[in-house]
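Readers should treat all values here as calculations from the given coordinates under stated rules, not as data from a laboratory. Keep in mind that what you see is a predicted model, and the values were worked out from it rather than measured. Cβ atoms are built from the backbone, for glycine too; each structure is taken alone.
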Structure P
Amino acid sequence: MFMSHFLLNALDQSAIVTNTSPAQAVAETVALAEHLDTLGYSRFWLAEHHNTSSFAGAAPEILIGHIAARTQNLSIGSGGIMLPHYSPLKVAEQFRMLAALAPGRIDLGLGRAPGGDMRTSAALQPGPKAWPPEVFPQQLEMLLQFLEDANGLSGEAGGFPDDHPYQGLHAQPMGDEAVPVWMLGSGGDGAIHAAHHGLPYVYAHFITPDNLDNALSNYRTHFKPSRQGEAPKVALAASILVAETQEEADYLSRPRNIWASQLMQNKAGRFPTLDEAQDWQVSDRDAQVLAQLEARSLTGTPDKVMTQLNAIVKTHEIDEVFALTLIPDLHARKRSYELLAQAAGLQGTDKVGANATQGLAAAQ
């Protein structure tokens, strides 16, 4: 067992498998959150995707409220809300309401990516066209102002300046409970926005593993202390899969890798089942992409994965880790998170595992 020096969290996307339905994918996300609530994980975040056959998580703000009501220990959040689609006031109102329903347990993670294709982005807009990327900083600033105003701040103390046209316009329900805001990113822009506004930063390693050094350097170099944070704070969202043996881990990771290889070739659909993945006819192009995917994921036994993870955390001074585990079998997915929690020395895992699905035969 390792004693991790970082908070361990989970990120879920409600992946849709060929033999299930989108509704079942959402139900499995809820079941996973309830299970992780007993394992000592700190946060459980929900992703936002639109018009895709791969993921059912289109409305994290609704799923957050449902899961928060069914759990007791986890902080539940968005990973993330794609702010360019929405009114800052409406997002502030949604998360103020969530914070009123689950005080101290709601996180607001923000992103700038569309979470879908351009046609879908246009359909999400209330007006004739989407907000252009260059107005994102103004959207972010306004959202933070609404959230601060809801805490009773105004003028120089926070919220809106005295002469702002929105002074006196409040995001209800108001109250002292703060909503922690995080900025997500996998390139340079998210890091700069997080730094400029003094926000914690979550780097999406599972999307772009090769830009970590550059993104964190930009974030830490340009960080400006704010009411949201006095010093840089970094979380890493990584593709992680743990099993009893390397052979089992390779077996369980094959559907994820095949799906991702299809995504990189613009052919992604639903996730294959474990059996379908083993029978998949791999083309030469698939083989090249699969090798790249295997190299950028943390997949293996608990000791192997924790050794790799601790090395990344130490090298890059990571404060928190979000594990994204894509296995098209709920029992095996739960077991992966159990093994990771045990390896990290989380409290709560000593009572779990006796009746869990174990071994390659059980996964098959």
Structure Q
Amino acid sequence: MNMVHLQTKILRSALEQLKLAHADIKPQNVILREGGDSPFDGRITLKTATESFQYFLEIKAHPRPETIRHLMLLRDTAKGAKNIPILVVADYLTPNLAEKLREAGINYLDTAGNLFLKRAPTLYMQVEGKKPSSPVAGLKTRLFQPSGLALLFGLLTEPESINYSYRRLAEEAGVALGTVGWVMRDLRSNHFLEPAGKNQLRLVNTKDLTEQWVQGYARTLRPKLLVGEYGSLAPHLEDVISSLNKYTENTGEKWALTGGFAADEVLHHYKGQKLAFYVSDWWSIPALKELPIVPVAGGDITVLKAFSPLVFGKSRTPSEYPIAHPLLIYAELIYQGMDRDMETARMLYAEYLEADLGNG
């Protein structure tokens, strides 16, 4: 089942549940895939006997905590979202996810019949505790396996590369040649790829693709990248960064900041309490001997192995230290998920990602 068909099925099923629970609410003017510069999946009007309420639609299969965090950022940054609220429509929302949406003031429906609709002054409906009887079929794709995520990172951050040869794509992303073939097939079958002139292709629905990439990073890719967690022997985490920079200048090895400290390099807003950075294959005992850190489970320093040569691509913004692409910094902030991390992610998305990744 491709993405568009899956979303249509989820929406239809959820609206059927709404009708069963509240026959006096009528869905009208349902528009999917608005196009243009809208970052949303569509819009809908819910009509009662006395009023009509308009919403932007966000339709989600198997939503996770990272999904909620991204929606909160979308609500706070997307054009028009401050005047028209978001309605999340999902195949199923766990009680924990539903609670987080309510706390954030985001309306929702799911195909099990759970719902939260609150619009001043007259609309307030809430149903909890419904369990799915027959789950909606999921999106069948390998796009969000680790190797697919590595290739997608390059396609999202360098859209023109979609027309590179398969061999060049494989070499630049550091994946097997066969990976490129099935990723391109899955992109086509899930409506993320379309013709753009003679022998040319382009990515479409990039907002959905980006959001799912961020979820895949947290759920699938990042756990495989973890080299280790460490504590600092230096007074400040900035001292660790300085030592790391000096060490790599002497060895010629590659590294890149991500998360809060990387965001601070470009936004000058917030560093956070956690230091995270990517390294190439060199991370070993010699490095540990040279740096003021020691292995500590759950420590404030996280070392991640670069999953692709593209992780060390040239930064578009001047910085004192090498930093990862804004998409990686954003994904790491979403993964951390604290209030200040989310605030910083919101700023980063608006300034460095929305124009390139949020539309389409």
Problem set entry | For relative contact order in percent (Cα under 8 Å, 6 or more apart) computed as 16, the structure of P, Q it came from | Q
Exercise. From which structure (P, Q) was volume of the Cα convex hull per residue in Å³ calculated, if the value obtained is 146?
Worked result: Q
For this session: For the read-out distance in nm of label points 7 Å out along Cα→Cβ at positions 144 and 328, a value of 2.2 was computed from one structure; give its label from P, Q.
Result: Q
Problem set entry | Read-out distance in nm of label points 7 Å out along Cα→Cβ at positions 72 and 184, computed value 4.0, structure in P, Q | Q
Problem set entry | Computed 1.5 for distance in nm of label points 7 Å out along Cα→Cβ at positions 8 and 256 - originating structure among P, Q | P
Exercise. Which of the displayed structures (P, Q) returns the greatest value of distance in nm of label points 7 Å out along Cα→Cβ at positions 248 and 264 on calculation?
Worked result: P
